[in-house]
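Given below, in the form of structure tokens, are the structures.
Each value in this text was obtained by applying a stated rule to the coordinates, not by laboratory testing. Because the structure is a prediction, the values reported are computed rather than measured. Cβ atoms are built from the backbone, for glycine too; each structure is taken alone.
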Structure P
Amino acid sequence: MKTIYLSFIFLASSLFSYDVNSIPKNKEVWTDASVYLNHQFILMSGFGRAADYLCLYRSSDYKNFSNLKNNNVSVGYKAILDNPACGTAETNTPWIFKSEQASSNSDLVMEMFNPKETLDTRSKLILKEETSTANPYGILTLDYGLYLKSPQAALYGATFESTRLENNDIEFKSAVYVDQVVVSPIWSVGQASEFYGSKIIHTPNSGGKGSVSSFYWNGTGGNNFPNGTPAAVGTTNFEYNENYVRYHRVDGLGGGTTNDRCLKRNVHWSYVPHWFGYGIYDANGDRLGGGLNISVSFTGKDTAGNDFSGNIIITSGSSVSMNTVCKKVKDGTHLEGNTVCPGTLGQTHLPVDIGGEIYENFGLLNIPDGTVLVDSLSNEYYVRVLRPRKVYAEEPISSCASLTVPASMETPDHSFFNHPEQTIPKSGAILVNSYSSEPSKDIYASGNKYSKDLDQDGDGIANYIDAFATEPLKAIDDDYDGIEDSSDENVAQFIPAIDKKLELLLFSGYAK
């Protein structure tokens, strides 16, 4: 299947003159981040993305670079990581890590930074006990934040904490804030937002139960995070074992409860949400804006493997208008040809039980990454897949017969965020590079990395503290702006100053 898919991408692209490799690497067609999302996103937010972020920490090779010091001052090191392999957005720039552990029995304290021109990412991990099969949550505190530098705004924030209870169960809590512009660029910063608070009680080597409270604000009538009246709010309760999750959702504004649903934990398939999942670029490599109605031709396969040739509509730089079809949530197979689910009028996310199986409407096409679309005036548009969604296989409720959905638990509010105060440490050359054997994937450094204690440019400064490892007249860049500090008129690090809104209470007028 992979060979056929890649061959099709090559075929689709080779029919046209669009040459993405000739476009400068700082253009959006290269720099826009791609990340996997979840179809059952409210339920999955309860489990959090701590595993994805821990994957980044593990990939940093921290065991070989912990407790780095220069003149008795702790320093960090740079690492270029394969972010998509950890299910996170590609950054195309190095992460800066600082890892410290006083002794083998002490807490491991790690910090992770990615300062970019307009965005800044920061994370802090305090690890007491590593994850295991018995306890997949570990014992830890993990904070992760994405900030817009100007004007300052929090685009994403998360805090995950796990503790061991007296009966040896693990309590896992999380709080997550998302500005909608992170999901889809058709929104402006601060226009709409989401918040998730979750609590899970996990029994080692068994399973667990939990609740997720989810809030969505669209700014209507001045209602915003955290105390405004949400456009949608609810509680998703669940119980899980090694193989399955059983869950239902309580509508916080209407009070109704959905039917119980059952998912297989280790089986999934994927699709691209046509209404926000793509990056669509013009001939210059710039992302298209919104409010478009561009008819383009597409020849390929639909999601049932049938030949398709016709026109689709580009409506924005992230969305394409197309027909929806009824598919089984278990495996993505079509119900009957390309018809929509009965009684849904083609709307997505409306489950329909047909013969004991759950169906929903999904897009007719998954436009392959690298496809070139052409309009009637021969204008070419390049397509990237930026927001694919993972769909966990829906099973008949009988598969979850041994599980019982619990009553709603109290979940954390926005005061649960730790907001750690962090200063980016000094660091030198790139010491870790996940793309050393695949330099073409590394836009920033072409796969290069440097030995910690050697001196690449012979200036008397070891690579691990030399920010310009190949330039003997440069060495220090404490504010990570690419300018050697001796020539920099403004050596000042960005420090997030975000309104934590602690004087406001999270909206509570909803049914649980």
Structure Q
Amino acid sequence: MMVFRVIASLVLIASITLGSVPVMGRQDTFASASFDSYEVTLVNGETLRMRLSDGRILFSSSVDQKYYVTLSKAKNNRQIKTFTVSGSSFNVNVGNFMDEDILYDVTISYEAYGMEVNSGDNIIFKRGNDIYFWENSNYEYNLGTCAELWTDEQSLKECLEPQNDIECDDPVLIGYSDRICEGAKDDWEKAFRIYKFISSEMAYDQKATEDASAGFQDSAVDVIRSGKAVCEGFSNAFAALCRAQGIPAVVEFGIGFSSYKEMTTREPTSGDLADHAWAAVFLGGEWRFLDPTYDMSRFYHGPGDLRVYEESTRYYLLPLESFSNDHRIYDADTRHGVPAAGYCGNGKSGTKFEITRDGVCHITGSGTLKMPAGVTGFHTVVFEEGSYVTDIGSYGFCDCDLLTTIVLPESVTLIASDAFNTCEDLQYVYIPDGCTYIGDRAFVGCDELSYVRIPDNCDTIGRGAFDACPRLYISVPKFFADFADDYNTKPMYIERR
């Protein structure tokens, strides 16, 4: 996922989370959810089930303790009522304080590990005398995409291994992880300490997002050393620090709804690209979702300008029902392949793909190659014997985060615009001698790309085709005299031959 797309909405995220700027939304009639209860996981592994009945929220907890239940208007974060309750079974009559067809957020606060923590994003509304959970359309979509998070022994083991930007075997990172988790009694406490370290001690790098020439370094080690990052960097750091403790964790990509208006009106289409990153962690036999960026309390605006807000854990270990209110899951940066098959050309003809468990995408057929949106669960592409792919279509491999190397067949003559946009694990690509055209932004944001040779027959390199590839050694024919002159982030070295 490309970081300079990720950040466009962070100011709005801060607004809705911190309540610093009002957000606009619609007044409308909301549909009730397909579920009438779900379970909230507390930071220490205890549980709290929420169920709605007769204008009340009924709670049943696995632990007898005190809770604070706060009802707020979701549109502007204005608190309406806080209820103080105790025990393992209790209820609160929120209906008396709610207007009809208005969305409300229920935040649950409690004590764990010697501090007050909270869980939010529980959205409800009232109609007549009854209250209902509100369900974002993301929920049904996410039920399918989160199935990529497998729980078999081999898959969990893969989620403990080093990956690009998740250097869980680095001595510096291991040292940080050990210090953060020193004295923790179990994996629940370790994961929570890591989350708090990231969300409350690191800073969101607002200044870098405003600098178009910034080359983001979002590897876990770079993030820990600098103390600031953007969403993907925080997610990489969380996953790496957890893996260093033997806790499976992954980075996830998708769409983050950064305002009330987006949450209630936006309907993503198949062409919408990922604009946000978060993480998932395997605890208590299940994958659980979290977003350190949405809980970030420190924002870096430049030297001497660090703005600190109230700490929060609202987006830690959320159930899919509530996490889906403002997150649409596209994929997880897992090591295994996600088996799938279908057409990847112009309609139901031409090229086909088949992805196998080992992460290999097998291509057959001829003509244009364009992978379906969201089909990214592979690290290697094999063009089978007899295939005759002539061009890589626009957005053909966009956001294929696991792809590391691709050798294009000699039949390819055209690489269209955005073909490999933000394939950020891509380190090497072979472009055949017969390729004459490389479109705009074809490899933009491939920040791991290390070597590319542009063939002599190529007569067009589009605008920004290799922008934001800071580690790239690129060899171009000498007639491209002004190559990369207008780039925000130029390649490391340009050879003109």
Which of the displayed structures (P, Q) returns the greatest value of Rg/Rh (Cα atoms, Kirkwood Rh), for residues 67-218 alone on calculation? Q
I have -2000 for helix-only ellipticity at 222 nm (-39500 (n - 2.57) for each DSSP H run of 4 or more, over all residues; to 500), calculated from one of the structures P, Q. Which structure is it? P
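Where is mean projected area of the Cα convex hull in nm² largest, in which of P, Q?
Largest one: structure P.
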If distance in nm of label points 7 Å out along Cα→Cβ at positions 275 and 395 computes to 3.0, which of P, Q did it come from? P
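One of P, Q was used to compute FRET efficiency 1/(1 + (r/R0)^6) of positions 243 and 467 (r between Cβ atoms, R0 = 25 Å, to 0.05), and the answer was 0.20. Which one was it?
Working: P: 0.00; Q: 0.20.
It traces back to Q.
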With FRET efficiency 1/(1 + (r/R0)^6) of positions 291 and 355 (r between Cβ atoms, R0 = 41 Å, to 0.05) derived as 0.90, matching label from P, Q: Q
Have a look at P, Q and say which one yields 11 for relative contact order in percent (Cα under 8 Å, 6 or more apart), as calculated. Q
Origin of the value 0.60, where FRET efficiency 1/(1 + (r/R0)^6) of positions 259 and 387 (r between Cβ atoms, R0 = 30 Å, to 0.05) was derived from one of P, Q: P
